[in-house]
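Asks: Some structures are shown below for you to check.
All of the numbers you see were taken from the coordinates with simple rules; none came from a lab. Everything numeric here is computed off the predicted structure, so don't read it as measured data. Cβ atoms are built from the backbone, for glycine too; each structure is taken alone.
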Structure I
């Protein structure tokens, strides 16, 4: 038995054991909506058969869902109770053009996190527990497998962003939070990148609990979001606007605003070129802008995340040499991915640790082999 769409965790474990015994690579598939990482050759293994919310306790702010559960199902269940996932996961379909539905497992596999990360943390920070099948076909729960060689590892955090190379997720538990009663966005018009980063840095340094800080140069807009109880939001919006008066008088948008577009890099959808997500210190966002004068940019996380649309022939990491951080190639042709590598080359000690983890959890090398492979040159 190899590949397919197992209907249970036990069936999935059997598939992986069989693949390992035969040395047959498996291509792990959730909703197939993001397309991050190098192409993998092998037999498709879908988690779409592992669906459903297995536990939801609104009073305890806890939800557990199987990996193949469409994210929309989880969000609808939470919304019915006035709750939400804190980390605002981005939707890869906007850039990839894929027709699938994002799943819980896929979201965790790429650690999908949106503008609220500056206040609520990333996907991994909201995870309470995981179940997964490792490359030997063993079922692992919350890192509780008793083996000396994994003692001390936080497997919950480790699985987030592992892109299916350490195990096939079957179930994930999250802490959730109440949805806000009101949302307001202050919008400053006409700020250049330098002033925008200064304004966003100033805003996030106030006690007014800014949950989103973005700058969209092409739209000429710098956006600051405040959420919470209606009275508190109104008060904090007024006070924050007064504190930032040196940047001009902002407009105020009530309700969700354009944050979904910021979250998903929507400004680059349908446009030719390679799309990168560049993670740096917020104060280095301006350095990124200066180093990429021909790029179309969008700033999130107060400048700590820069979306960049550039030509596929640009060696972006070399262009950003000397700026601490890392750059991920989110959308490009397979030729460009092969040339530049989807993920930045890791420092030797980190690469050795990562290789050791893959060897421990997937000794036969059958789980998404090469998905996170990188190419020279190494820079950002």
Structure II
């Protein structure tokens, strides 16, 4: 009962914020120094009012149902939420320009400024939708001390944050699998959030994974979206598709230690340290830790891990969230970084969460080439 009340309270806060943002957008568009009413004001308010509740309603329905009309509604509401972020920045910028103009004694045409900035925001949002569907191949070389001779020159594919659900589905995963197979990797790592957590036929969505093969294995570790609740339906679907799910365990492949720790365990300091201790990690040999989020790299480094592979951050997807992601994850927000003797590679992910937009970040498949270092 307490959890339910907290959830209702959270939804109410989110919806209130969204309503205020939409009201602010209307007031920005409608503002006139002369106080005149704009044409069609009632209908604009009505449309914005409906749009302000669209994403919350679509999200609540998406966690319980899945059908074609709902998926279309969810996609439209999610795209609008992304556009709202850009429009909000445009509205705030308009008022700043107007304010500085007044202070400087300039006669700034406020509505023309709003038109230009809102137009730019809409164009940026539409490009973001296109960019989010264009998956790139990112290539990097990782040098690991004590890398087994058999792994020198081998390549591994890393994907994360596919977010199969009401926006991305089995067709999207099938295209990802085809791109990965064209690269002919020696191993494949899936660093969590394959699913979005919304209502979905988990087994059917995972069917393209049956084609995902590599000579030295395909490995998956659960992310936070698989672990919103009971993750068994997701993990069983992934296992049925022939992918090795790693859960607080280590496998050895030609002398390389590959460790998988799911999100729930990896985000708790004491538990992550305990798991890494109990699996018997050999500090004198190269190792890879596959875990969803780069939240506790100092714990893995202290345990003697050579390389951590993660996702989760999405590189913020687009402004202003990219600023927040960089502030939270610092140097670990994206790409190859180092802490002590351990390296961390964080992928920006292949899919999207919430608004299917990317601006300033690209969806990617990462190809890692291993060398001794």
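Asks: I, II: which one has helix-only ellipticity at 222 nm (-39500 (n - 2.57) for each DSSP H run of 4 or more, over all residues; to 500), as calculated, at -14500? If you can, show how the numbers build up before the last one.
Replies: On the way: I: -7500; II: -14500.
That value comes from structure II.
Asks: Given structures I, II, which gives the highest value for mean projected area of the Cα convex hull in nm², for residues 10-97 alone?
Replies: Details: I: 7.4; II: 6.8.
For this comparison of mean projected area of the Cα convex hull in nm², for residues 10-97 alone, the top structure is I.
Asks: Moving on. Of the structures labelled I, II, which one yields 26.5 when mean count of other Cβ atoms within 10 Å over residues 106-113 is computed from its coordinates? Each step should come with its number before you reach the end.
Replies: Numbers: I: 26.5; II: 13.5.
Corresponding structure: I.
Asks: Given a value of 19.2 for mean count of other Cβ atoms within 10 Å over residues 202-209, calculated from one of I, II, which structure does it belong to? If you can, show how the numbers build up before the last one.
Replies: Working: I: 16.5; II: 19.2.
The read-out comes from structure II.
Asks: Looking at structures I, II, which one was semi-axes √(5λ) of the Cα gyration tensor in Å, for residues 114-289 alone calculated from, given that it came out as 31, 20, 18? Don't jump to the answer; show the numbers that get you there.
Replies: Working: I: 38, 20, 14; II: 31, 20, 18.
Corresponding structure: II.
Asks: Hey, FRET efficiency 1/(1 + (r/R0)^6) of positions 298 and 346 (r between Cβ atoms, R0 = 25 Å, to 0.05) derived from one of I, II reads 0.45; which structure? Each step should come with its number before you reach the end.
Replies: Details: I: 0.45; II: 0.95.
Clearly, the read-out refers to I.
Asks: Continuing with this model, one more query. Which of I, II yields 27, 51, 20, 3 for P(r) over Cα pairs in 20 Å bins from 0, in percent, as computed?
Replies: Numbers: I: 28, 56, 15, 0; II: 27, 51, 20, 3.
It was calculated from structure II.
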